[in-house]
1. Using the calculated result 0.20 for FRET efficiency 1/(1 + (r/R0)^6) of positions 212 and 428 (r between Cβ atoms, R0 = 41 Å, to 0.05), pick out the matching structure from I, II.
2. Hey, distance in nm of label points 7 Å out along Cα→Cβ at positions 148 and 180 derived from one of I, II reads 2.8; which structure?
3. Please compute mean count of other Cβ atoms within 10 Å over residues 220-227 for structures I, II and give me the label with the greatest value.
4. For the read-out helix-only ellipticity at 222 nm (-39500 (n - 2.57) for each DSSP H run of 4 or more, over all residues; to 500), a value of -11500 was computed from one structure; give its label from I, II.
5. Identify the structure, out of I, II, from whose coordinates relative contact order in percent (Cα under 8 Å, 6 or more apart) was calculated to give 11.
6. Comparing I, II, where is mean count of other Cβ atoms within 10 Å over residues 268-275 highest?
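FYI, it's all coordinate maths here, none of it is from the lab. Values in this document were obtained by computation on a predicted structure and should not be read as measured data. Cβ atoms are built from the backbone, for glycine too; each structure is taken alone.
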Structure I
Amino acid sequence: MGPSQAQLAYDQLAEVYKTSNPRSETIYNAATEVLPGGNTRSVLFYHPYPLSMKSAEGSRLKDVDGHDYVDFLGEYTAGLYGHSEQIIINAITEAAKKGLSFGSQHEGESVLAALVGNRFPSIDLLRFTNSGTEATLMAISAAKAYTGKKKVLVFDGAYHGGAFTFKGGKSSPVNAPHEYLIAKFNDLDSVKALMQANGNAGHVACILVEPMIGSGGAIPGERAFLEGLRKAATASDAVLIFDEVMTSRMHQGGGIQSQLPSDLRPDITTLGKYIGGGMSFGAFGGKRAIMELFDPRRPNALSHAGTFNNNVLTMSAGRAGLEEVFTPRRAARLHDRGEALRRTLQRLSHGTLMKVTGYGSIMCFHFTQTALEKIRSPGDLSEDDKVLSGVFHLFMLANGYYVARRGFVALSLALQEDELEAFTRTVQDFLQSHSQLLSLNQLEKDRARL
């Protein structure tokens, strides 16, 4: 029994890749001497070795071997502004001239906090962190302190930062040591069953959910599901936490929660990614009664430290981005462009193994026999063909488009209409040149061979 047709196609593309990228290989090999596997950010590794970039401008990347790429990864949603938005660069430059670190409070933090609060009416008060991971850590801690309960209900396939990964119904060994209950995304019955099994949620401090599963496949939460979580949390005196680290860009920049009635929005929201203007950023905020637990004027206030929480570069870049660049109008336009692109890609791939999930300006390519309309949770992607994902990834790189190995795509403001059109044509070329591999019957044929 030999390799599958998909594996043969992948091996051929991988050989071309290695021939075309010798300098990246040299840099990667050197990195293995000082970093485990040559890596310090797991998601950026892929076989045979990752590209090494040396510069970026606008929507373009340039690697060390001299190749140019149109960036459709968008730094996993953090690169919303592209690589050289002049307004943000000017803000960072002016801030740096005044000093990199004050070790004190400054006006910039309250200004950015107000801008964020205006986008998210569910946030009465907020605090800054350095990443979405930290935001999740603090949000859960706040929920546990507020409720006096310990268990955290999460969803299979969710990712809430480096210490919060849930896959295959299990918690990652590197996760923060909370007591987790893992439910099925878009399945209220699974939530209710876990609640009932835990004393009608008498032990559940919070429900933590991405309103669109991001790393787990760009799968939107159904409105009835999200509204059902709100009602379940309220009925059990649990805190509802929306992780909108990826999805805060949606609609007019108010996240997916902006489409829910005000009484069905979360108690706490976690944020990150682009809101820092391309600098390290995270935030958590919500109802005044919860967030006031951190008020240092209170006796026994919860402590929340972080040397760079209010660093002047992030505060300045974030302020410039929200005030002058990512206006509600531009946010809505980006959202609509993403919706139109995804619908076009879905139409082109109809009847093949390629499925394109997502919402707004975030989407993900999958290779599975599962019908698009039946992909409601990460478990529905258990048959996703990772070899075909690799074929697609190397094909797109060879044609000058930078996407994630897992097929993840996040649009930036820097992308131009002609770049979106050219990307669509390249995906169509992939579908045509690999039509036999992408036949709905091919996956079963390959499995039969093995």
Structure II
Amino acid sequence: MKPIKAAKPVPPVAADRPLDPYLPTSGNRGYRVSRYELELGYRVMANRLEGRAVIIATTTDVRGKFALDLAASMRVSKVTVNGRRPAKYVHRNGKLTVTPADVIPAGAVLTISVQYAGTPTPLRTMWGEVGWEELEEGSLVASQPNGAPSWFPCDDHPGSKATYRISITTDAPFQAIANGTLVHRTTKSSRTTWVYEQPEPMATYLATVQIGHYEIRQIASSPVPQYAVHPPRLRDAFDKDFGRQAEMLELFTRLFGPYPFAHYTALVTDDDLEIPIEAQGLSTFGANFCDGHRTEERLVAHELAHQWFGNSLTLSRWCDIWLHEGFACYAEWLWSENSGGPSAQALAADAYRGLSRKPQDILLENPGAKDMFDDRIYKRGALTLHALRLALGDDSFFTLLRTWTSEHRHSNVTTTQFKDLAARFSDTSLRPLWDAWLGQRELPAPPRI
């Protein structure tokens, strides 16, 4: 009789260090996701979500268990790993921990399939409620920074970018909008299935599904197709408020480099929202931002700019949030000075006066989790860029921005990388500028021409 072989031992794994101290419970080690395939069914009136998620990843080390982020409101019914028999799993404290039947070597394919269902609700955080939110008639997703687990199992960290296929089946009177290109739509028995393909890598917090009674139309074709999604009643107001969006996109393409995705969509919900919502390839505005008087045109520019700064170039760590919000805020100023409004210098002076009256207790390069969405990050980040522009001159500054978006297209970035790149465009050391604007709490002298 042959002796029974002992199972190959799995090396003990120490408790994982947090991937990001700002969100210590978000994200997971041991693998790198390359693709999410989501098959979702949503009953609008019941606010009931059923899903099957396939997560395709590559293992980075040998371990006996792998974890995904998934909210407690989602109940898991079945998990398989690499197409084999159902795997053991534990779903506790926002983590779905999966134990494969066999040891998976480092560098191997890890495919986890999860069936789940529940009543999606936003997650309560120090920044408010984030994630899947039920509307009067429909739903929306606003996941920044850690709301993605409210509707699908994932590796919820901005450094974990992957491609997506999102299929959403919902009640036929409603339209379903998601990231990427609509590749298939079918209606059967009063239910419509919408299938979207997002081929460019995307962070989990930028993944979205928006469901409502919407009119969908193309409003421009250059430099890329642009779409409007809104309640029919807001058509005239939308055309006024977003009427210069195509000009914005042309300007930003000239200043920042080619638009990084196949198309752009501006969506207005039938409900009011506190702030617009950033997502890859689209932006969502509440009906309160669509009044027909271009009252909030700066926000149209701000959200559009995030397609370069935030979506294509995504921070690696949340402490570098100024790389998103400072750049998008400065894009507002650039749009203003190129469209007949106040100059960036005038808007910088205005912002400086406002900041000087507020507490000066934030480090821009590491503001802390509580303050990372503070308006001072936006304004001081934009002032930092204006100071850099004055130091380099327009030609070098805008060449720097285009090089930045080109060299790091569809990847993750850090402040250190931006500093290193900027040094290539300056004959003198930029360290005093970085120390003053990023590395100290007190406001430096205002940038002047």
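1. The read-out was computed on structure II.
2. Numbers: I: 2.8; II: 1.3.
Computing distance in nm of label points 7 Å out along Cα→Cβ at positions 148 and 180 on every structure in I, II gives 2.8 only for I.
3. I
4. Clearly, the read-out refers to I.
5. The read-out comes from structure II.
6. Details: I: 27.8; II: 17.6.
For this comparison of mean count of other Cβ atoms within 10 Å over residues 268-275, the top structure is I.
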